[in-house]
Structure 1
Amino acid sequence: MTVISKTIRLSTQGNCDLIDITAEIAREISNFGINNGIATIFISGSTAGVTTIEYENGLISDFKDMWDRNVPLNLPYQHDRRWGDGNGHSHVRASLQGPSLVVPFANKKLMLGTWQQIVVIDFDNRPRAREIILQLLGE
């Protein structure tokens, strides 16, 4: 068994910014000497998440609307009262979404569905520099 870790850096716009990172994850897998295994994609920070989605404009809009319905921006959050930074909703959203995803790969190819892409979602209320930890485990 081999374990390889890599940090991927990206800039986000905040406010439910969705970024498709599928091609970058696939490229990293192809660069290393592991043919079969699992890729763990983990985003550092408490105001962003990782998931899969069909990355097309209609669903991206639906996904953002879902967050506005379920964790609204305009509610009073105790986090905002304590820190005054206005991103209490971001922390709640990120906690519900989760910071990581595990995707199997075989013959150096991600085993995703045809319409399934890996995305980072930045829930914060401002642009951020983000770090994604990619860890490959396999042989």
Structure 2
Amino acid sequence: MSMLKEFREFALRGNVVDLAVGVIIGTAFGKIVSSLVGDVFMPVLGLITGGINFTDLALTLKAASADGKTPAVLLAYGKFVQACFDFVIVAFAIFLFVKAINRMKRKQEAAPAPPPAPTAEEKLLGEIRDLLARRSPL
């Protein structure tokens, strides 16, 4: 089998295609959530906190040089706070998404169950009925 043929079979397997679709949708979903955080939640949170922009929060460890050649050394904890906030919102959005999918799956699985198999007693009665039907001249 040629290497090209093997690669084609590998690349066109269902799992690889499903994974590719998942990555593409995940990337698009990430952009949506980033916009939700940056454009919707953060302005409201900034308004509530008095206009504090978390990404600008930092602790100066070493000031910049007077001549401006050496920049200040900053501990930018605000970016970390923002990243944590982004993570919580992304995790919550994914939780809601998975919960909705699971709810839809449960509705599909709730289809009526097949009738139960006949009991041993019912099978025996059926056999007796069949034997009697064969013996009877009617």
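Quick check on the output: 3.5 is distance in nm of label points 7 Å out along Cα→Cβ at positions 64 and 104, derived from one of 1, 2. Which one produced it?
Working: 1: 3.5; 2: 5.2.
This value belongs to structure 1.
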- Message: Between 1, 2, which one scores greatest on distance in nm of label points 7 Å out along Cα→Cβ at positions 16 and 48?
- Response: 2
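Can you tell which of 1, 2 yields 9, 16, 16, 15, 13, 11, 8, 5, 4, 2, 1, 0 when P(r) over Cα pairs in 10 Å bins from 0, in percent is derived from it?
Working: 1: 12, 40, 30, 14, 4, 0; 2: 9, 16, 16, 15, 13, 11, 8, 5, 4, 2, 1, 0.
This value belongs to structure 2.
Output the label of whichever structure in 1, 2 has the greatest value of relative contact order in percent (Cα under 8 Å, 6 or more apart). If you can, show how the numbers build up before the last one.
Values: 1: 56; 2: 15.
Across 1, 2, relative contact order in percent (Cα under 8 Å, 6 or more apart) peaks for 1.
Ranked by distance in nm of label points 7 Å out along Cα→Cβ at positions 8 and 80, which of 1, 2 sits at the highest value? If you can, show how the numbers build up before the last one.
Values: 1: 3.2; 2: 5.3.
Greatest value across 1, 2: structure 2.
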- For helix-only ellipticity at 222 nm (-39500 (n - 2.57) for each DSSP H run of 4 or more, over all residues; to 500), the calculated result is -21000, so let me know which of 1, 2 that is. 2
- Task: Compare Cα Rg over 2.2 N^0.38 Å, for residues 56-95 alone across structures 1, 2 and report the one with the greatest value.
- Result: 2
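Any read-out appearing in this document is the output of simple, stated calculations on the displayed coordinates, not a laboratory observation. Keep in mind it's a predicted model, so treat the numbers as computed, not measured. Cβ atoms are built from the backbone, for glycine too; each structure is taken alone.
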